[in-house]
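Each structure below appears as structure tokens.
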Structure 1
């Protein structure tokens, strides 16, 4: 793909993007603004790109698939674990609108700064990237309507489930699968989608 319009068309055609508000966010939040200068020519290709420190900006089809599973909407309080380049934080901030808020959490100080700098290109008032303090998630800002995790865990982190509102959703990689976790009054409902690869959750 040579430009953003072609990338979005590809994601729609292949069924990764389906929902109008999510499609509009992908059209507005340009992946190019979150990619290192040396990889700009590959911005719109459907694969991960390095952002330094052994981390990547995820491939567009994976990001689209996970956000579609998450089903964010206006007004949501959202946690973005492993915010990296800030791309997913920005997409979620655009979708949640002025009445919602997105908290990005990043473990590496250099990447937290990189993500913050990229977010500033859009002037969001409802998004912030915070340096992780060693605890998983952000309990001080919980409970969350939605939680997106962009690094794989070996099993479901119960500490994150505790930070989710009843009726809320977590989308995260566990091993080589993406899981959708819905929390209700009776417990949690799990759905597995196989065949994905992520960097590990520290």
Structure 2
């Protein structure tokens, strides 16, 4: 019995290790590169050019997996708490997720936030920033059957992709700072973000 338990644990660890390895198979945009000229959609189903949004003022762009992700909504809530400080430093902040527009309201509700969030269900921005992580078929099935999480319902698409969580600071269409971590549990601390913004 103990031998069977040990084998099961090793298989489980192997599954998550492989999933983590796949998440590292991305190529995010780097500091000094220009952001892609793509469109994203708000909760009223209106499209916006990312170039136009970031032209308004220097921007902090948060890529997050979705309103179903507790780590994501907690991070949005933490950043919402420092939104005034971000604004005082001359920046705006907004989020981009793979959730379809009809699901964006759940981000606002679950994080009790005021940060504007946009849908990128088509992956235009997510892929453009090099953050597109496609789940393997067995991972998609596991999410759906074990966690009751159907990514097709949330995104409205069948691409089975998620963004690797990230933060980009953009000025004049150029990336001035980026934080990308395939470990979705580890997020940039609000106080660290403020320190970075104050030096840029």
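A short reminder: the numbers here are calculations on the coordinates, not readings from a lab. Because the structure is a prediction, the values reported are computed rather than measured. Cβ atoms are built from the backbone, for glycine too; each structure is taken alone.
A value of -8000 was computed for helix-only ellipticity at 222 nm (-39500 (n - 2.57) for each DSSP H run of 4 or more, over all residues; to 500); which of 1, 2 is the source structure?
Answer for the origin of the read-out: 1.
To which of 1, 2 does the computed value 0.95 (FRET efficiency 1/(1 + (r/R0)^6) of positions 88 and 136 (r between Cβ atoms, R0 = 30 Å, to 0.05)) belong?
Only one of 1, 2 returns 0.95 for FRET efficiency 1/(1 + (r/R0)^6) of positions 88 and 136 (r between Cβ atoms, R0 = 30 Å, to 0.05), namely 1.
Going by relative contact order in percent (Cα under 8 Å, 6 or more apart), which of structures 1, 2 comes out largest?
Top value of relative contact order in percent (Cα under 8 Å, 6 or more apart), among 1, 2, belongs to structure 2.
Compute distance in nm of label points 7 Å out along Cα→Cβ at positions 160 and 192 for each of 1, 2 and report the one that scores greatest.
By distance in nm of label points 7 Å out along Cα→Cβ at positions 160 and 192, the leading structure of 1, 2 is 2.
Have a look at 1, 2 and say which one yields 24.5 for mean count of other Cβ atoms within 10 Å over residues 144-151, as calculated.
1
Here Rg and Dmax of the Cα atoms in Å has been calculated and equals 17.5, 63, so which of 1, 2 was it run on?
2
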